[in-house]
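Structures are listed in the sections that come next.
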Structure I
Amino acid sequence: MKVLMVYPEFPDTFWSFKHALKFIRKMASTPPLGLLTVAAMLPAEWEKRLVDLNVRPLKDKDLEWAELVFVSAMVVQRKSTYEVIARCKAAGLKVVAGGPLFTAEYDQFPDVDHFVLNEAEMTLAPFLRDLELGKAQKYYTSDEFPDIQQTPAPLWELLDRNRYATMSIQYSRGCPFDCEFCNITTLFGHMPRVKTSAQIIRELDGLYKLGWREPVFFVDDNLIGNKKQLRGDLLPALIKWRKGKKGMPFNTEISINIADDEALMNMMTQAGFDTVFIGVETPDDDSLAECNKKQNLHRDLVADVKRIQRAGLQVQGGFIIGFDNDTASTFQRQIDFIQKSGIVTAMVGLLQAPIGTRLYKRMEQDGRLVGSFSGDNVDGGTNIIPKIMNIEALQNGYRAVVRTLYTPKNYYARVKTFLKEYKAPKITIPLSGEYVRAFFRSVLQLGIIGKERVQYWKLLFWTLFRRPELFSLAITFAIYGYHFRQVMDLHLV
């Protein structure tokens with residue numbers, strides 16, 4: 001069997017980093033980890049090819065080669081997914097679909113031949129058995145959560161790794177918290193299931209032997225969801241593994257309560273983590289209580305963020321506007337909080353209700369759903385009818401927040417606030433020619449012709465004299481800022 005695995009294109013979004021990637025001549029931020037893992041679960045004798053549309057186009061010769069097509073996608077890739085399926089069907093190919101988009105919206109894709117939904121460890125094997133017998137069904141679903149200690153390592157060899165800025169691996173699935181707007185527990189449950197440290201080390205060894213030295217993203221939705229296993233198994237193994245190695249800094253997603261555990265933060269930095277994404281959402285306790293964000297309640301969130309930064313972990317933050325408790329004063333409070341915290345990469349979006357969440361069910365019962373969930377965190381849209389403000393006031397206030405945060409003056413001030421707090425990482429990252437060229441591109445694009453050129457040079461000289469060990473990070477932030485402004489200009493016209 002010749003299987004073509006296709007990953008649809010991401011639109012120009014906050015996390016696509018498309019404009020920043022051009023500086024280092026990369027095509028995509030991260031690879032399609034789900035498809036690479038599914039590929040490892042297919043029969044070894046099958047021929048497999050991967051086409052990631054974020055890296056290269058889908059060609060007619062790809063479709064002519066294939067006997068079967070696997071497609072996986074997230075909600076934000078919906079438009080490209082329709083186009084991919086249409087091309088495959090026009091070529092006379094059967095399409096097998098799985099992943100978050102199809103698990104939530106399978107009824108919107110009538111041209112798909114077979115849906116392998118939920119977690120592939122449970123649903124792929126029954127599909128493969130039926131396919132071999134010539135009686136494959138339309139739908140394969142499961143309410144069970146598999147033991148991911150049986151999950152194989154991704155087939156990295158299917159990738160053109162040079163086109164990616166970051167590689168991805170997964171340690172755990174599931175989250176112990178129950179935020180109303182989040183669909184992670186719907187997909188993966190409340191009990192975090194983990195791989196063994198031996199599995200993770202094998203995956204890292206595989207990447208290292210292939211010559212990978214760039215960042216590795218642990219895609220877990222909350223890496224510290226199972227602290228006992230993390231502290232007792234994974235982190236000690238990573239600390240031991242890292243000795244004598246260069247490069248490969250780690251980043252991941254965690255919850256704010258790590259600020260209470262200095263020892264755990266120290267272990268994470270020793271293991272090689274230098275960046276974490278945290279769902280801060282809002283500094284308003286009433287709104288946090290509304291969405292059941294209990295882990296963020298009754299805390300000094302600015303102090304927590306700075307404590308994490310001083311431990312050596314850069315905090316990237318997610319923020320939400322549009323809770324029922326939000327008022328006209330919310331907009332300025334969000335701006336003030338983000339500027340004071342020094343969270344440089346601050347993703348601010350309007351509240352949306354993904355299918356399957358408790359929020360979606362509540363909005364449906366109240367008759368407050370409108371349109372569909374876009375999956376784009378910063379497009380300024382929502383599928384919820386606001387309770388207090390009208391939609392125009394909410395969207396206008398949101399646009400004002402984002403524009404204010406990402407004006408060069410405020411953005412670069414935030415970078416400086418962060419650099420004052422941040423403890424420099426101990427990881428030695430080899431300096432490549434591509435990153436040297438990226439610096440000179442930033443000088444031209446940002447320092448000479450860019451609107452931010454005054455702030456750019458002020459930051460560079462301040463960093464050189466005050467925090468020279470963070471100079472490359474300052475350049476990275478300057479490039480990120482350029483990307484964020486391009487995305488905001490696209491969405492907020």
Structure II
Amino acid sequence: MPAKKDEKENLLGITAKKDADFSEWYQQVLLKSEFVDYSSVSGCIVLRPAAYAVWEKIQSYVDIRLKKMGIKNAYFPLFIPESLLKKEATHLTGFSPEVAWVDYGGNTKLGERLAVRPTSETIMYDSYSKWIRSWRDLPLRLNQWNNVVRWEFKNPVPFIRTREFLWNEGHTAFATKPEAEKEIKDIMNLWVDTCENVLALAGIHGKKTEKEKFAGAEYTHALEFVTPNGRLVQGPDAHHDGQIFAKAFNLKFVDKDEKEKYVYQNTWAITTRMIGVMIMAHSDDKGLVLPPKVAPVQIAIVPILFDATKDKVVAECSKLKKELEKEFSVIIDDREGYTPGRKFNEWELKGVPIRIEFGPKDLEKSQAVLVRRDSGEKKTVKLSDVKKEVEKELEAMQISLLEKSRKMLKDSTVNAKTFDELKKAIDSKKIVRAMWCSDSTCEDEIKDKTGGAKLVAIPVDEKPSGKCVYCGKKAEHEVYVSKSY
């Protein structure tokens with residue numbers, strides 16, 4: 001039996017509830033909003049135009065600021081000879097389970113197999129070793145926008161954990177350690193700025209434990225973000241590699257004192273994972289909620305069409321669009337054969353921040369109705385005030401989403417002084433802030449006895465005091481403990 005009209009329209013919307021079946025809800029939001037699609041390659045997704053447009057906005061924001069910092073873009077090969085990947089043993093050990101290998105070119109077996117780029121340190125530093133000779137060649141600060149492949153995982157989650165994803169990777173070399181460490185601070189400030197002011201996401205800035213840091217780094221700083229299902233997701237990061245890769249790849253230079261020295265290096269990145277975090281945090285049971293600064297379409301104008309007034313209504317909407325598109329991305333949905341309600345639902349599903357409704361009565365009164373996507377608030381405004389009101393509402397929505405994210409992080413975080421308190425909090429899907437002695441044995445025991453919760457981050461504002469939450473010895477660090485993706 002064919003579905004009735006209202007049943008068909010219901011199938012177009014989200015049928016799972018965010019707070020009841022988070023995983024199903026997330027998949028439906030992505031697919032039904034035409035944001036992504038699954039591909040025939042397991043663990044790989046298709047970024048449809050709306051999703052890729054969001055990535056382009058993130059990319060543009062970051063790229064402009066990197067260039068202002070004096071960092072230049074370049075591009076290095078996708079394929080990495082195995083001999084290069086093996087040069088830094090710790091780095092290879094950290095990535096070896098995730099590497100996809102190419103053994104054949106056509107029907108010819110390769111003399112040396114090639115790794116499909118899991119990250120580019122080794123291929124880039126092979127070139128750096130040729131380019132760096134003197135202190136005059138430093139600092140060398142390059143960035144590339146590319147894709148990487150990491151093959152080993154069991155449960156793919158679109159954006160959050162996929163076999164191929166998009167990112168930038170910065171690889172820099174300096175003459176001194178203080179110069180390199182200053183860049184780590186600058187990059188982390190850039191990540192905080194991007195996540196808060198563009199994606200409207202509040203995160204935890206922390207340092208990784210030895211077990212959780214980037215393989216081959218001296219230390220790793222990262223932003224961590226809470227999801228509505230009580231997990232933390234690692235966001236953009238920055239790794240200070242010291243001279244580890246420099247010694248493996250013979251990255252030496254003759255300094256001003258005419259002595260030969262090794263360079264100090266950093267690596268850092270932001271990935272398409274942040275799009276998934278953004279969707280998880282902001283979206284609702286109606287579909288996507290996109291912060292205005294990354295929304296591909298910021299305003300959808302929906303004319304209310306009747307035969308007698310259709311031409312006049314559409315003409316006025318066109319004038320409105322022409323005025324608004326000087327500053328905003330705007331579309332007019334004047335499709336025939338669809339009810340206004342059907343159009344309203346579609347633009348809600350796709351996360352457009354502002355919807356403008358305009359019909360014959362609005363034409364008579366020289367007004368329009370503005371509807372904000374996040375709050376659903378409706379406002380009737382004069383046509384002459386639409387541009388001013390849209391600007392105000394978009395700014396208010398951007399701020400409101402960040403405040404909501406901050407509240408979610410605060411409400412999700414609890415303190416624990418004992419392991420029993422910690423375990424109960426983890427079981428209740430909370431993020432736990434606790435004391436830790438810095439012993440990796442305690443770190444392992446906490447993970448084992450909580451069903452997988454990790455010591456995710458040592459907060460940069462830590463004030464360690466008291467006793468380790470697990471063993472009771474004197475604490476050396478505060479830590480955030482959470483299950484994570």
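Per-structure values
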read-out	value
Among I, II, which structure scores highest (criterion: distance in nm of label points 7 Å out along Cα→Cβ at positions 31 and 135)	II
If mean count of other Cβ atoms within 10 Å over residues 175-182 is computed and equals 19.5, the structure in I, II	I
Identity of the structure behind 14.0 (criterion: mean count of other Cβ atoms within 10 Å over residues 71-78, calculated), options I, II	II
Parent structure of the calculated result 4.4, given that distance in nm of label points 7 Å out along Cα→Cβ at positions 119 and 391 is the read-out and I, II the choices	II
If percent of Cα pairs over 44 Å apart is computed and equals 11, the structure in I, II	I
Comparison of I, II by distance in nm of label points 7 Å out along Cα→Cβ at positions 375 and 423 - largest value held by	II
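Where a number appears in this text, it was derived from the coordinates with a stated rule and is not lab data. Every value quoted in this text rests on a predicted model; they were computed, and no experiment measured them. Cβ atoms are built from the backbone, for glycine too; each structure is taken alone.
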